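What follows draws every value from the coordinates through simple rules; no lab data is involved. Small disclaimer: the values here were computed from a predicted structure and weren't measured. Cβ atoms are built from the backbone, for glycine too; each structure is taken alone.
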Structure I
């Protein structure tokens, strides 16, 4: 059998043999002692290292021993050639010197050494190879060919080390600030119809049944929920610009007060709970409509509104004269929408116990504060599906909150989803160590080590403990 075939045979046998326990030091059948076997990763390379102590290795003078390490992936998912070490007796060395064609070539072996009697002999074994994903949970084994002839007996396979090479970042989640009062609001717009020059509400007039129903439904949503307490209802009424300012002022105020009375009579609220405001002529709404319109003279109309007469009544009268065609369109299509009522319901939500909050995260997360969601997340294993889901929900409920975005990015980084995490971090202007650490981890996962080092360095400047672990990987 040729030497190259012997090596392949040895490695093949290793895959089929049994596995022994793993020890920090192992004595092989030949008497060879293996110490400090380790599989380590540095960025995109993997190093296999160990110390082979062959001082007490038993070998005949004419014999040869091959120690063949093997790196194999979990469940047979990949393997790598790791060069073996040959130990030979004195007579064997002399034979190979006379018959060099039968010896291993230098590129086949890690080292070929002659066994010396009564002399301490150590082989510091180190081999580096490109990283591959199958190596993350690979096993380091060693096979003994006790005769150097390719015959490997049962029990001559030894398990040396189990790798865990996947980069496990350390991430710094940010505890949200406490929200002493969970104040929320619900707002909307209604377009109530009033008879000409009147301020009384007729619930059956034109579209009023629909518009009143919209307002009442909003109030009912809050008032009928035992978790909510209404603190204030604000009503602001607007009138359109046509007619005199004095009349419009009276109508806007009167119609707003009429809606307040309607709500008080229906729900029995204390009048102090409802605050009313009014705007006699809704010029801002007119400007917004004209700006978005396709009117041919809209730029001239906008300039006139901005720079025309300061007297409101004169401005409206002259606009009607200067832009008759467009004014007719505005009167029919725009002005009815300017006569509206804006309403806002301010309320507070009670605080929830932890078990309540755990259920609400899945059913009604809008009732929870970020602080409450964070407390729920702490009850789950970091990186678990439930843990990640809480932070995903939190950032959807609070999309512009920097703490929510940092934590959501961290949860994605736990899963190795760096590009998605960076999208959340793009929303974070915060230069905190936690944000810098998250950005650094993202770039580690994307193998952009220059950017990663820059951001992890910033996190270290902030004395962030997690950053020190991540920097070790970069070093």
Structure II
């Protein structure tokens, strides 16, 4: 095993803080780079060393030549990319290796393979993983696309071949919509990913979105850490993640885990990764993509399995073998993660910004909060709207929902609007409480949600203020003596 003594974290926000904490427990020094907008980030203060990168936007964290230069000058052994930014850049991973730095993640070849949606689909199909009917190579010709769509049969989905996160993705229900949707998808793909290539496949109406967390070392050992249900989404962006899936039967769960492990073994995958699937109403499974990085939703898996995924990434990158077999891994209870975003659910989820004023966080047994917010922190405007993740755990599904309801009611942020009111409505919805949801859940329920609901904290605080004001008025009018007539509990 190579000794890693110092890691540069090439990221920001809560995931940078998460990696720093993992490093501290492993007695590894942490280094962060930060943009001008992030000079007051709590992760900058908590790292052992910090270095600025000129720039005030996403581009600062994409300047990998500068990041590698800082890592070498700071005496780092390795770089952890987190998620987003450079985490799925094969070019960056290769540059790290060429500069004598350990890239904490998969081999560049695997990042490149799974970054290409079509190539990964072909590769997974070759090793026995079920895939959706559709194109096997990217296309840019609209007329060719029309013919393929007609052969597959509508509805179909157009997806960016070299991207993800819902960008460059369009659902086409009828043939007369195809031209406009194709132009829209290719233009967005070109804007966000630099390439307009897309692929076309059969669209599964309101499927469930299930993903399998895998961990693989450099010696051919691969295990899974169970599944996560990511079906509750808005515009193909995950909103809530759950493990285990409340309605997934044991037979389908076993099949998903088995095909995922077998595929990773055959392809020689290393590090952590997530194999993502769609399930139709008949429980048929279809591979959609592989994420070659740590996922935003990794905490729910950590809670039910007891395994620190970030630490395992670091140890595997250093050449360590897995410390456990599949039989030694056990899962306990249910965990739910709520993505907390700075956005206004009443204004079409428009991003919001401001300075954190009153900030009251949830706590107690079974509650975890991954965030970099603090009172007085000014939220930058140039990054993703996610500002934290609330994770709850309980022994059973009903307990996890009750825990979530209580924790969300405790969560109070002033200074900008968030999607916390949406989460409060979801955990009170009967379909959610019964575990009945798919990717169409939010579209079907948004109109029925009351997004103006206050937290219990703000309601009780208002009552307390009113009581104090009443007492003051009584005192001023000499109608009561606090000393003689009131007992305060």
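Of the structures labelled I, II, one was used to calculate distance in nm of label points 7 Å out along Cα→Cβ at positions 37 and 69, giving 2.3. Name it. Could the numbers behind the result be given before it?
Details: I: 1.0; II: 2.3.
Source structure: II.
Out of I, II, choose the structure whose coordinates give distance in nm of label points 7 Å out along Cα→Cβ at positions 141 and 245 equal to 9.3 when calculated. Kindly include the intermediate steps, with their values, before the conclusion.
Details: I: 9.3; II: 3.7.
Answer by label: I.
Quick check: 0.60 is what I get for FRET efficiency 1/(1 + (r/R0)^6) of positions 45 and 365 (r between Cβ atoms, R0 = 30 Å, to 0.05), calculated from one of I, II. Which structure matches?
Values: I: 0.10; II: 0.60.
Traced to structure II.
Quick check: 85, 57, 46 is what I get for Cα extents along the principal axes in Å, calculated from one of I, II. Which structure matches?
Numbers: I: 122, 52, 39; II: 85, 57, 46.
For Cα extents along the principal axes in Å, the value 85, 57, 46 is produced by structure II.
Using distance in nm of label points 7 Å out along Cα→Cβ at positions 221 and 373 as the calculated read-out, with 4.0 as its value, let me know the right label among I, II. Mind dumping the intermediate values first?
Numbers: I: 1.8; II: 4.0.
Going label by label, the one that fits is II.
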